[in-house]
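Structures follow.
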Structure 1
Amino acid sequence: MSRPLKIVARVHAMPPEHNAGAEHMLVSMLRPLVERGHDVSVSLSQHGAAREVYEYRGVRVVPLEARIDFAATVRQADIVLSHLECVPSSASLARGFGRPLVVVGHNTHRPTFRDMAAGGTSLAVYNSLWMEREAELFFSEYPKSIRPARSLVVRPPVFASDYATKRGDAVTLVNCSREKGGELLEVLARHMPDQQFLAVEGAYGEQLLPDLPNVEIVEHVDGRDMAARVYGRTKVLLMPSSYESWGRVGVEALASGIPVVAHPTPGLCESLGEAGIYADRNDADGWQALLERLLKDPAEYRLASKRARARSAELDPTADLDAWCDTVEEVAGA
């Protein structure tokens, strides 16, 4: 049994106000550290609706206004975590106080890897094997002295029991930005007027929300409510994203045996595997043909649903999270 650690994460936003894959991945990674008896808190770097400390799924969240002396928090911590735009400032403070820094990567964009290389990163976490390969290629151009000391792959943890529900009848897109496929959703809804569609507002990006009688707009949903408000009403999930480093929403849908039709980004191909049904996001006719086959052929749908459940079982996060907790404790010297 390791000694209890004081772990602090610095991020820009958190649920329930901001619900995106990166934030829910972080929550899923922090919860098992709390369960191991460690003191875990998340300090927010940006102004939000919350003014007082609150708890989200067992993780303590400290709004920006609730504590202004974040430097003191870092000085008292055993280890510092960060992701996305908060990495540079967190790295500076961690380095200044001599604390190990853990950086969680959510994409393969060059700034993500540059931040990992610039801050004396003790542990780099990648959300997929393809991200790990991209990072290795990027860091090959840098001296070993500034590369992350060690790395670990933690696939965005999704426990099927948190999302499994009875399926509905709608075709659903979560986050209706242009990059996620909002324009394609409207095209499909216009071409399939007898089919019900759900357009779920996302946490970021300009939302392209169709004003059509067969499209229901669902306001931004807290991750804890996705099973009841989204997946319980969904028969097929659409993921025509131009970029996904992994695609957590798709994995959540698999837990209920919901087939996922996706654009074949490297991340989605890795996360969905053989359960994914792939089509190019620029081929609207192809998407419509696949949807109609799934919706009108019960045997085809049963097979796709069976593959979805099988892939969900393969992605059980227990082993990844055990390795994650063990590595954090080692890095912190617990």
Structure 2
Amino acid sequence: MGAIWRAVRNAYPGLVIRLESWSEDLNNVVIHTTGGGDSGTYHLIDLEAGSAQVIGYAYPDLNADLVGEMRAIRYAAGDGMEIPGYLTLPPGVTEPRDLPLVVLPHGGPAARDTMGFDWWAQGLASRGYAVLQPNFRGSAGLGDEHLEAGYGEWGLKMQTDLSDGVRYLAAEGIIDPQRVCIVGASYGGYAALAGPTLDPGVYRCAVSVAGVSDLRTMVQWSAAQAGRRDSPVVRYWNRFMGAERLGDRSLDDRSPAFRAAEADAPILLLHGWDDTVVPYDQSRIMAEALERAGRPYELVRLDGEDHWLSREATRQRMLNETVRFLETHNPPR
């Protein structure tokens, strides 16, 4: 198997490769490649014959010229911690200067972004935006030290890791710091809400998809769903949020809904009505807080949709709504 994998990697240099299937005698394997203008291609490899053929495409209508370049980057956070991430450029751009930027933090937060085609990042890049996907502290897959550095840092260093990335790209001349928005889902949705409320002066607009807005209420809901106050889910939330106990009111200061009056940018809220991970109420609570504070916002309810936007039509609607909002408040050209 090691020999097979080395042979495959040597045949597709520079691409992200995933082993999909193989024959019992290991003479034939199916792989998936992405990267470098490849939006996702399936190959059947005959190792005995030393041949390969393309057997399908993940996105057959996306030619290479429609896929933006994705670059691995690293930058220093304000406290010196190194933050790895990825920068996706608009298609055809090879020497980026003064581009508008969308910061796209991942969910989890104990997850991570990886090199390879990302339909959300590429969708935004196709409209003329550079897209930053930082693996901020608290991200998984980068070692225990990087993960545990995120404990208790919701709305604090996990948030400034994002804006530190904006400042890095601005210092490099790659982006225009006056034309930056933030977009995200789940934890990334929280980060999108926290941008204008907890880390002001960075973003022109924010789009939150299924984001958490009231941390204390979110943990209490999770405890009720689990039927116990000390469930693994509750311990997970408390560890990352920095709560000492269920109902810890210190979380209110890091809850965008409690800081809505400080929002310095318009906010778009999108949320699946049938979300069982982050309830729709989290977006409703934020909308009501923004309404009371007289801050600009839009709320879009995605009927019949779950936390992951599993339906193709909903994903397309989310992208269309997001692009419309971005182009209104941060036009790319």
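Once mean projected area of the Cα convex hull in nm² is calculated for all of 1, 2, which comes out largest?
Sorting by mean projected area of the Cα convex hull in nm² in descending order puts 2 first.
Sorting 1, 2 by relative contact order in percent (Cα under 8 Å, 6 or more apart) from high to low puts 1 first, with the largest value.
For structures 1, 2, calculate distance in nm of label points 7 Å out along Cα→Cβ at positions 76 and 228 and state which one comes out highest. Before the final figure, lay out the partial values.
Numbers: 1: 3.5; 2: 4.6.
Largest value of distance in nm of label points 7 Å out along Cα→Cβ at positions 76 and 228: 2.
Can you spot which of 1, 2 the value 26, 16, 14 was calculated from, given it is semi-axes √(5λ) of the Cα gyration tensor in Å, for residues 28-147 alone? Of the options listed, only 1 reproduces it.
Out of 1, 2, which has the highest value for FRET efficiency 1/(1 + (r/R0)^6) of positions 20 and 268 (r between Cβ atoms, R0 = 25 Å, to 0.05)?
The maximum falls on structure 1.
Ranked by FRET efficiency 1/(1 + (r/R0)^6) of positions 60 and 156 (r between Cβ atoms, R0 = 41 Å, to 0.05), structures 1, 2 are topped by 1, which has the highest value.
Readers should treat all values here as calculations from the given coordinates under stated rules, not as data from a laboratory. Small disclaimer: the values here were computed from a predicted structure and weren't measured. Cβ atoms are built from the backbone, for glycine too; each structure is taken alone.
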